[in-house]
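Please treat every number below as a calculation from the coordinates, not as lab data. Please read these numbers as outputs of a predicted model, since none were measured by experiment. Cβ atoms are built from the backbone, for glycine too; each structure is taken alone.
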Structure I
């Protein structure tokens, strides 16, 4: 099931994995939503995929399986998005001025003509470009979330991927998707191998061979030995347990 609306309030969010409890407003109702929602803020416009459930204590909720962040659909939603603290230097007052000045062209201005933001009193040219950079970096992040979702890698992993790989994450993943085996929690080699095939990685690609060997060695060595690397060679190191004996 799919619902679309705006995030009104974040009741709780786990700082580690971004598990979130929030209130969400659609055209029909306001409802509590639960699930993994990294990088979201009050005022964000979201498309949620999941199902309605009834919690024994808290009642009706929408449990999120996956989600997509969307550009705000109305000027009111856009103003709230800009003022929610995501973009440095823009508070409620500045957000209102920007939206009132550029109206439906506001997003275009941020993306392609940021120098025009300096026409608003209190925004210097330097500050205008910094605002636009923040706006566009946030959008790049959401491209990463959406990209990973296509291959069944949930949003709970997107935060770590972004922190480690940055805004060029998609390019790095397309060059070597097998790096996700080490980064994404709960993702195994078979899942990444299917992803690699879907994006055109050759069966005999060097990264595939290296990733497969490393994954196999890790499986063998789990809880018993160490996986070591010397240059480009991986090998199993035995785990030694030392003990001290007391002489009588």
Structure II
């Protein structure tokens, strides 16, 4: 039976001369990875064209059976290309990190409609820190920011603490061990507010992105390639004084 759903295109890989393997995040079914046969042929009829990342589509697919590999795409129609993502380096870097994080922290066919809505907001120009916090909440890895992730004690609002990746959050002085990152008061309070839906102030957006990307990379086990690429690119642009 064909399943119909809205989807955001996370990743596209070319497969043979005429096909693609595409990872989607769908509104009602979560992550769906499928093979799209013949999508690059001139005589295709069921598809609007080859898939592109950072686009909003409607798809039809045959779900994979228990234990089997890829779904099979039967049809698609393009709904939107998102200019904020596609027309600036910062937008594209944010989308690259978001899609890598989704692929690292989610499972196939595990629906989280709130992640779809957060991805849509990001594609329309929203902040990456808010999206990463929504994703971490959906994955069951919400960082502790107002209580110590080690011992559970309440952290005074103005206490300067560290972020401990091994327990996933801010820690008091007694629990400082393992891989740590500085967590200034202003950044901790901004992230706590973002976890409740507020945007991170512009002055704190990059530190927030870096910290959350490191945390996602720790959970994924091998870091985040897109975050490393972003940091290298920013350093190169600063040397050449080119605005992102």
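For distance in nm of label points 7 Å out along Cα→Cβ at positions 109 and 133, which of I, II scores largest?
Max of distance in nm of label points 7 Å out along Cα→Cβ at positions 109 and 133: II.
When distance in nm of label points 7 Å out along Cα→Cβ at positions 21 and 173 is calculated, the result is 3.0; to which of the structures I, II does this value belong?
I
Work out the source of 0.60 here, i.e. which of I, II gives that when FRET efficiency 1/(1 + (r/R0)^6) of positions 13 and 101 (r between Cβ atoms, R0 = 35 Å, to 0.05) is computed.
Structure of origin is I.
From which structure (I, II) was Cα extents along the principal axes in Å, for residues 93-212 alone calculated, if the value obtained is 40, 31, 21?
Computed on structure II.
Give the label, chosen from I, II, of the structure having the highest value of distance in nm of label points 7 Å out along Cα→Cβ at positions 37 and 157.
Ranking I, II on distance in nm of label points 7 Å out along Cα→Cβ at positions 37 and 157, first place is II.
For mean projected area of the Cα convex hull in nm², which of I, II scores largest?
Structure I comes out on top.
Computing mean count of other Cβ atoms within 10 Å over residues 53-60 for each of I, II, which one ends up highest?
II
2.7 is what came out when distance in nm of label points 7 Å out along Cα→Cβ at positions 45 and 69 was calculated for one structure; which of I, II is it?
The structure behind it is II.
Out of I, II, which structure matches 1.1 when distance in nm of label points 7 Å out along Cα→Cβ at positions 141 and 165 is calculated?
II
Which structure, out of I, II, was relative contact order in percent (Cα under 8 Å, 6 or more apart) calculated from, if the result is 10?
I
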